[in-house]
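Peer 1: Multiple structures are listed underneath, in structure tokens.
Where a number appears in this text, it was derived from the coordinates with a stated rule and is not lab data. As the structure is a computational prediction, the values presented were derived from the model and not from experiment. Cβ atoms are built from the backbone, for glycine too; each structure is taken alone.
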Structure I
Amino acid sequence: MGMIKEFREFIAKGNVIDLAVAVILGAAFGSIVSSLVEDVVTPLVLAPALEAARVKDLEALTWGAVKYGKFLAAVLNFLIIAFVLFMIIRAINRLHRKKAAEVAAPPVPELTLSEKLLTEIRDNLKSTRV
């Protein structure tokens, strides 16, 4: 009975749940990117190359038994996902740097009236010395 309770506590921890959500979102994002490559990029950008090869679908490109069209589609998927992740991480890092700069440089406290007067007196004494 103790092991079941321990397992339930493990599953209920935030890290495991966050990881499960990330995996599900990653799979959904992967299908979106696949659709982007197959349904948008391939027809718009690769259409002339595919027409020259007399192929209607990128995945139909073959050289004998080698299906290099599927490989090219997978490479495009990877590059798009990597670029999107790079942009997200870049934005997060920029926010962290901005936040760190705000914390590192505390605002300069404003001088009190007596401090301002003492500063003026000091400056006047320095300028009158010979």
Structure II
Amino acid sequence: MKDIKFSFEDLNVYQKALDFIDNTYKTTENFPKKELFGLSSQFQRASVSIALNIAEGSGDTNAQFNRFLNISKGSIKECVVCSTIARRLKYISDEENKSIRQNLEELSKMTSGLQSYLTNHSNVSKPKTND
């Protein structure tokens, strides 16, 4: 049986977002149980939102994709705040917070780079895909 793959799955920023989700879930496993429906849930949902919006916007017009990438960038900022709160509450170490922020900075730069590409190629017609 042939593997089914969607074009957005080849985007480096999407793959990086999936890696960040994995790390977020591992990190929040160590949060206190009282945070299960609070900070843990919010951090996980914000991290997932980054990848979801990249996927949802791909295959659409460049303007629409850019809009979804802006939403992803908002979720990146949410994750920065979640990480900061987790550090302040001593759920994560300064080192963990720094690592998370470095990953988020890279995701933000990659997202901005993709947005620049889309803006510079807005007049190029995109081939039809099955996405």
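Peer 1: Assign the value 14, calculated as relative contact order in percent (Cα under 8 Å, 6 or more apart), to the correct structure from I, II. Walk me through the numbers on the way to the answer.
Peer 2: Details: I: 14; II: 28.
Source structure: I.
Peer 1: Who wins on distance in nm of label points 7 Å out along Cα→Cβ at positions 48 and 88 among I, II, i.e. which is largest?
Peer 2: Working: I: 3.4; II: 2.6.
Largest one: structure I.
Peer 1: Sticking with this structure for a sec: If Kirkwood radius over Cα pairs in Å comes out at 21.6 when worked out from the coordinates, which of I, II was used? Provide the component values of the computation, followed by the final result.
Peer 2: Values: I: 21.6; II: 15.6.
Matching structure: I.
Peer 1: Let me ask something else about it. With percent of Cα pairs over 11 Å apart, for residues 40-79 alone coming out at 63, pick the structure among I, II it was computed from. Let's see the in-between values first.
Peer 2: Details: I: 63; II: 54.
Among I, II, the structure yielding 63 for percent of Cα pairs over 11 Å apart, for residues 40-79 alone is I.
Peer 1: Work out the source of 1.6 here, i.e. which of I, II gives that when distance in nm of label points 7 Å out along Cα→Cβ at positions 24 and 96 is computed.
Peer 2: Details: I: 2.7; II: 1.6.
Label of the source structure: II.
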